[in-house]
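Okay, got some structures for you below.
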Structure 1
Amino acid sequence: MKATFGHMGTLTPIMQLILEDLGHESITPHRPTRLTLSRGAKYAPEFACIPFKIVLGTYLEGLERGADTLASAGGYGPCRAGLYGELHGRILRDLGYDFDFIFFWPPLKKPVHFYRQLKKLKGPHSWPYLWKTIKKGYQKLAVFDDLELLAQKKRPRELRPGSTSKAFEQAMAVMSEAKTELEIERAGEKARGIMRSVPAQDDLQVPRVGVIGEIYVQLEPFANFYVEELLGHLGVEVQRSIYLTSYTRHDVLSTKGDMGSRRLAMPYLSQKIGGHGQNSVGDIIRYARSGFDGVVQLAPFSCIPEIVAKSIVPRLSKDYGIPVLTLFIDEHTGSAGGQTRLEAFVDLMKQRRSRGLTIGA
């Protein structure tokens, strides 16, 4: 099997690890580019969101590099993203590509289907061997989440501009060589050390921003115009509402989702509307109560769950005294416009800080 998959932040090297450990050839996708997006947009339906278009373009690139199998996963429920695997497959076959598609529904939603797809993925290996491989992937993913958290804290406090991003790339390179559990443990210690050694004024008080919204545009830097780096370079500490380890625990291995955020959202949005819409509402409240200075909502253009959440933002902002900036993104969105809005938003937060405004003020 020569398998490719959609690029999504730090999940990409984990997919490569799992495929190669199971004896498959990984046609690992490159970081998406404007060409990737434009190719996906060319063949995508007009209503499709930017994650759909980027992933479609990535599939095209992988198939042209010799992939004979696509691997992906999707949600199940009101969000139309649950249909994207089927739609991707139909579009690519209509274009003349021949391939197998291993598509995972959530294991607790469609357990029989999930089992069959997992059986195809594991090939001749035993179930204990597959479990060991997945466990290694999760171990490595936990390190990646730690590295991202360290980068988010260091970047606004670094003494040399750009040193955090450079260290992060070095740390990721160290982790890329780790294959066994022991290697991952040792590489994790070294990679964390690289991040901690970045010269920074660690006790500097800086504005803090929570980033919420749809999972793909949160986790794939190309899709959000590298918003974490931009905010960090503007002197802001970023914290996302979604990290892959917590998402695995709360969403993949649970039917309830992140109950903390959902409970907070109930007075404003009592229904689970698909995607991360209800979570976005609860996360704004959570960040406000945690003393954050602002929230940035990232949403694909036409994403219904995030549109519903956006309609509640003015009331949340008023009730909790926290500014919220919503960025809707599609293939026509320009990075310059987004940067200008973020710079103005950061100025607003800093002015509020200087005037001593607190949450609820």
Structure 2
Amino acid sequence: MTQSAEGYDIPAVEAWISANIPALQPPLTWVRLQGGHSNLTYAITDVNGKEAVIRRPPQGELLPKAHDMSREWRLIEALGKTPVPVPEALGFCESPEVTGAWFYVMGKVNGRPLYSGDDTREWVAEENRQLLGESFIDVLADLHSQDPDMLGLGDLGKKDSYIGRQLKTWYRSWTSSIEDARLDDPRAHELQSFFLNNLPEQGPARIVHGDYGCHNCLFGPDGRVAAVVDWEISTLGDPLADLAYALNQWAQVGDDLGPKGNPPTAFPGFLTRQEMADRYASRTGRDLSGLNYYLAFNRWKTACIVHGVYARYMAGKKSTEGVDTEELRVRIGHALGQAESLLNA
């Protein structure tokens, strides 16, 4: 608990809230929340005990599209009218004069994200695990059923060739990182070529979260998804890529988790990935016969992302203190191998 908050001019922000959000009455109590990437996120409580959450980008110079508060705000405001559970949109400030950056305020949700198996053991009773999985995949299906144009989100991103654009972006990341990483793998190039030569026909563009997983869902005490958060990289694209990303994150009993693996879903009682996919197909009516392409693409993309991180460590651009760089190297090869296996299957 604090009355100073990194990145926030508390008197100025509370004055803005007083003038723009009638539901909250300052002075407020501020408590730093963890997670949410590096965005500066605090739980705030007013004099009547009403709770909310305030969120702004980190301080310092940012990449042009990084930590986009306006994008997050637009999405939770628009999706609040749909079956997709999001926090209540309370107020958005686009005047950097108030506290140096745009920020927004949303309702506080009674729920917890799941980052690890420890979180599951603490929060999710075994009898609630099937319901959690059903709710998790149903929410994603509901998101992909929304027409972005009808929600005023038709300009959220380009609507065509989502996979094609991703392939270009992440292959460029791989090739530009080779020298610093002192690591190249022919499979990265072979897979990229295969994906390009076998691009599936994309259906109507839908909102894709981009990082949909248990870490970005708040689960209520009953196991249901109470809210989806962290929408800052959401765009328009191919919903099957979003589904594949979520399934790849969904570890299950019997997976090779490695010595440090402690995912939140590799416990008895949770749905399997196949059961999740079947439920999604039933709920949306989408053909999933080509799902392995999307699963493999996401594994390849993971390899490219980790390769870029590894390159920055190897070039001395980031401190390696406490970082197992050999583990990163192994993860790159493992992800490429998984992509190959999925395509061969």
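Just so you know, all these numbers are worked out from the coordinates, no wet-lab data involved. Nothing here was measured: the structure is a model prediction, and the numbers come from that model. Cβ atoms are built from the backbone, for glycine too; each structure is taken alone.
For the reader, a short list of remarks on this structure follows.
- If distance in nm of label points 7 Å out along Cα→Cβ at positions 131 and 267 is computed and equals 1.5, the structure in 1, 2: 2
- Looking across 1, 2, the calculation of helix-only ellipticity at 222 nm (-39500 (n - 2.57) for each DSSP H run of 4 or more, over all residues; to 500) that yields -13500 traces back to 2.
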